[in-house]
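Structures given as structure tokens follow.
Just so it is clear, none of the values below were taken in a lab; they were calculated from the coordinates. All values derive from a computational prediction rather than experimental measurement. Cβ atoms are built from the backbone, for glycine too; each structure is taken alone.
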Structure P
Amino acid sequence: MLLTFFSVFLLRFFNPPFTSFMIWESKFFQKQIDYNWTPYPLLGENIALSVVATEDSSFCNHIGIDINEIYKVISGGEKRGASTITQQLAKNLFLWSGRSWTRKFLELYFTLLLEISVPKRRILEIYLNTVETSFLTFGVNQASEKYYRKPSNRLTKEQAIRIALTLPNPKMRRPKKLNAPLLRRIARLKKDMEILKKDDRSSCFL
């Protein structure tokens, strides 16, 4: 437990050179990955707001677990969903893909460690840099350069939203080739970004 706490605490000050997910995806680095760190101020406001609005709009107001979203998933009979940004980061950094009670328990453990040890803004910074955005490509800035030929801090709101909408399934989705249901979400997400920016739900990362 001391080792895991120390490992998580170090994330406050040091950027992770790789993640567990990167290791598994690259088959222990037999395949080359595209991963370069971008400091938070250079990531851009639009991409931060769009990812939070799309993935976890209560990011600033929960402790890593969104009880309200869990209730909605259970009451609606859904099999997946309600995973917060911190939970996704915990899984990507330390664990493996797959569904089991053991992995979910460890994910909860690392999620709480992250929330206790690392500031919210730093959690989001690490997530935006390590999240998979296409096969063997990690980080929203890499996605911005790949699809729009510019750094993420120069993305328009719509471009940032398009990248954010690919994150749940980056191997199958492309920002410029979203299906009709995803395209219909863009207008609503633009409004959600404005709401986030105006109220306290963005105070922890803006």
Structure Q
Amino acid sequence: MSGPVKAKPATPRHAASLVLIRQGSDGPEVLMGRRPRKSAFAPDVFVFPGGKLDEADRAVRPAVPLSEACIRLTAASRRLAHALAAAALRETEEETGLILPLASGAGADFSHLTLIARAITPTESPIRFHARFFQADAALTEGKMEATPELADLAYRPLAEALKLPMFDITEAVVRHVQIPTAGEPAFLFTYRNGGAKRTGLR
């Protein structure tokens, strides 16, 4: 008699986040906010602005594209890589009120973005994402920053302070990795295997 049939793992959805970094009086600071307590995914934890890819993001055609290195690190086609960048910027504007000039539409300039990490959530998760974490200098942003229903307690926090907040292990890995304004350690891939997290450098 055969045993129970294992359910097929959910297919990861494409998602993107933006890690905004600035130089504070005590060193680098990152922008983070707290997810709603009733959220279906990542409730009541601190995250970077971001979310899943929308179909509208695929229509964005940048005037200035991502660098070839950034596209390669996304592990996506050129078109999908640009859609992911568009998603990261759109979600940041929706969740924080901050925009990067010429960040959408035909005039989009993605040259200021670098890729810091990719992450794929565990196979046993009912909701899975293949997330790309883009990084940008906060000095490039415009607009008034304010909390939204999607992100509360929004603030730039020194890295040491940020690491004390409740967050997922991938978020913690990114916080520990960030530098101003870019460069340093290579981007990394964060995956899960046999119940544990695995971090692999990307080049």
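Can you tell which of P, Q yields -16500 when helix-only ellipticity at 222 nm (-39500 (n - 2.57) for each DSSP H run of 4 or more, over all residues; to 500) is derived from it? For helix-only ellipticity at 222 nm (-39500 (n - 2.57) for each DSSP H run of 4 or more, over all residues; to 500), the value -16500 is produced by structure P. Of structures P, Q, which gives 26, 21, 17 when semi-axes √(5λ) of the Cα gyration tensor in Å is computed from the coordinates? Here the read-out was taken from Q. Which structure, out of P, Q, was mean count of other Cβ atoms within 10 Å over residues 23-30 calculated from, if the result is 12.0? Only structure P yields this read-out.
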